[in-house]
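What follows are several structures.
What follows draws every value from the coordinates through simple rules; no lab data is involved. Keep in mind the model is a prediction, meaning the values are calculated, not measured. Cβ atoms are built from the backbone, for glycine too; each structure is taken alone.
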Structure I
Amino acid sequence: MLTLLKESGLFPVDASLKEVGTPLITFGFQVPYPPRLPEKSLVLIMDSVTEELACKITANVPEIKGVIKRKGLPSKSIGIRDTDSTPHTYELLSGCDMRCDIVASTFGELCIYKNQSTIHIEFNNTKIKKIEALYINGELDNAVVVDGFCGPGTLGLLCALGGAKKVILNDAWLPAVQNVILNIKANSKMLGVKIEFELTRQDKLIGKEPVLMAKAGGNTEILVYHGDIRKLAGAEGECDICLIDTFPSVNPAEYVSLCRDFAKKTVII
């Protein structure tokens with residue numbers, strides 16, 4: 001791959017491999033050794049790349065599944081900070097940007113799919129430990145849980161797996177909501193649920209008034225909303241636990257105060 005980049009003239013002849021970009025394993029899980037890479041096992045995020053070169057990389061490097069062009073600083077999160085902010089996304093230039101993180105907990109595992117050009121990139125075990133603590137303390141048993149900034153649904157779906165009676169997943173960013181619905185379907189057997197309703201058309205990228213996008217029933221009732229968490233209480237009422245998982249650059253204080261009005265317990269992730 002580095003040879004292709006040098007031959008294109010986009011990279012200098014003395015460029016090193018670390019300058020190519022950020023590789024993301026398409027099946028994300030913790031391993032104690034460098035992984036062996038089969039075909040289409042990496043999504044590559046690059047700062048300097050053209051569409052023509054990206055197509056050449058996916059055509060000639062078997063391990064590369066997709067090439068994404070990064071926009072802005074790596075520290076700037078993909079998605080939206082708030083409902084009145086401008087979306088920040090990367091650009092998929094070639095191939096497929098879908099990844100799957102294997103999320104392991106003390107009470108089971110989930111497969112969480114993410115489109116990495118439009119969804120925040122993270123693999124944070126500390127967050128999972130907070131859900132495990134709720135499970136160990138028996139707080140998830142028959143609980144109603146709101147995951148107000150759900151992203152692709154990791155934490156809320158873990159709550160469903162851990163014994164919650166009802167889980168309300170909400171995000172104002174449409175690509176996140178679409179990944180949530182995909183992840184409910186992908187983990188339906190593990191969760192013991194089945195999609196009962198799905199709204200297949202939604203034109204707004206950023207949701208304000210909560211719109212019910214999907215509903216699943218079975219072991220847990222799962223509702224998926226596209227909207228502003230500030231308006232979610234009007235749609236669903238009180239809950240036992242509200243999870244607040246904002247971007248690192250966002251102060252959660254406003255949302256903590258809000259959630260105390262309708263949640264018995266608020267957990268900052």
Structure II
Amino acid sequence: YTELVYKTYSEALGAYPPIEIMRSCGYRCAFCQTWAQGPVRYRPLEKVEEMVKVYVKKGRREIRFIAPVGFLYQSKDGKTPNIDALISLLKTVREAGGLPFLGTFPSETRPETVTRDVLSALKNLLANRRLSFGLQTASERLLKLAKRGHDVATVEEAVATARAFGFTPVVDIIAGLPGEDEEDVVATVKTMERLVSMGARIRMHYFIPLPGTPLWGREPSPPHRLYTEFAKRYRKKVEGYWEEQIQLSRRIIETYRQISGYLSRTTPISKAS
């Protein structure tokens with residue numbers, strides 16, 4: 001597996017994208033491809049520092065990172081925040097003249113990592129005042145099927161903690177998960193309303209089947225009117241491209257069907273000798 005020591009920018013092209021500091025994931029969410037990228041590994045801090053200095057020299061002071069779980073950089077078990085390593089990362093960026101954005105796009109985190117210990121250590125080092133993490137669904141049944149590894153209460157606690165430290169929590173929701181029924185939708189909408197009342201924003205998505213994931217080939221549940229009504233009612237608190245993703249998801253499913261049908265017609269059936 002490739003170690004995270006290579007440069008991800010191009011001075012010739014003037015391209016300075018977010019710095020990838022973590023690859024793969026210790027969790028196994030059924031809708032996600034990230035954990036299939038081999039063992040979890042991290043970009044060494046000295047390599048991060050080298051890149052940040054180049055970015056700052058080129059006038060790119062806003063330093064964003066790519067990580068499946070931002071607050072798990074250099075975690076020893078892939079699931080527990082390494083607070084000392086996080087402090088070192090953010091201090092290194094600031095000492096190089098950069099402004100570090102972590103725990104927000106594209107280095108969103110998980111609700112279990114949004115704790116008082118973590119935020120008290122990082123608040124004055126972070127440049128961002130938004131924290132993004134996923135609930136995905138308020139159906140405990142679907143959370144287990146999706147192998148999320150947390151419950152609804154964990155997300156509510158993370159929202160309350162983020163607000164207590166002056167951050168705006170942005171909670172991800174995936175509408176249309178396979179097997180989602182009306183009871184699941186009602187529970188999710190009620191929870192979203194509660195999270196908004198607590199000071200959260202909602203980033204809505206629609207389920208997109210990704211190749212290689214346990215849910216690949218599973219059809220999304222039809223878009224439910226309650227999600228549409230919620231998005232209209234709370235339009236100032238809702239973000240995301242979930243309506244566009246409905247169309248994208250449909251195109252992927254149709255393409256999958258066409259390819260599957262073609263292969264079934266053209267692939268020879270082997271006969272045992």
Ranking I, II by distance in nm of label points 7 Å out along Cα→Cβ at positions 123 and 259, the structure that comes out highest = II
ask   = Where does the value -12000 come from, among I, II, when helix-only ellipticity at 222 nm (-39500 (n - 2.57) for each DSSP H run of 4 or more, over all residues; to 500) is the thing being computed?
value = II
inquiry  = Between I, II, which one scores greatest on FRET efficiency 1/(1 + (r/R0)^6) of positions 83 and 227 (r between Cβ atoms, R0 = 41 Å, to 0.05)?
reply    = I
inquiry  = Of the structures labelled I, II, one was used to calculate volume of the Cα convex hull per residue in Å³, giving 175. Name it.
reply    = II
inquiry  = Matching task: 1.0 is the computed value of distance in nm of label points 7 Å out along Cα→Cβ at positions 51 and 107. Pick the structure from I, II.
reply    = II
